[in-house]
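Just so it is clear, none of the values below were taken in a lab; they were calculated from the coordinates. Everything numeric in this text was worked out from a predicted model, so none of it was measured. Cβ atoms are built from the backbone, for glycine too; each structure is taken alone.
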Structure I
Amino acid sequence: MEQQFEIKGMHCAGCVNRVTRALRPLAAEVAVTLDPPRATLQVAAPLALDAVRAALARAGEFDAQPLP
């Protein structure tokens, strides 16, 4: 299944790389874009928002909001 999150706090390609590395352990596939600031995760089961936020917090001052 696919889950998408708006990622707040990304400003450059370096941020995209850090967010991608932070989310990789959570999903089979991760795609992160700067414009729009979004992460698309391919997962077997839905991820809890707290798990995504915890992974992002370890990478920097990023936050996630689920997208419909």
Structure II
Amino acid sequence: MPVVKVIELVGESRKGFEEAVKNALDEAKKTVRDIRGIDVKGFNAVIKNDKIAAYRANVKIAFLVHRK
């Protein structure tokens, strides 16, 4: 029976929220295998000089746990 683990990450982008989600996934793929899903929990932005400086996406990523 497969076991799934979930981790929480925050992705960031200067271009937009969609790219922030993609960046979180790309970062997770560097160390995690068999990613099965991503759940976007929320968005926020960093404001500097009255402008959006960075878009952020709070995500949960689910992946299979492999046993030895």
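Assign the value 4, 18, 25, 19, 13, 9, 6, 3, 1, 1, 0, calculated as P(r) over Cα pairs in 5 Å bins from 0, in percent, to the correct structure from I, II.
Traced to structure II.
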Of structures I, II, which gives 3.3 when distance in nm of label points 7 Å out along Cα→Cβ at positions 25 and 49 is computed from the coordinates? II
Of the structures labelled I, II, which one yields 3.5 when distance in nm of label points 7 Å out along Cα→Cβ at positions 17 and 33 is computed from its coordinates? II
Calculated from one of I, II, helix-only ellipticity at 222 nm (-39500 (n - 2.57) for each DSSP H run of 4 or more, over all residues; to 500) reads -10000, and the structure in question is I
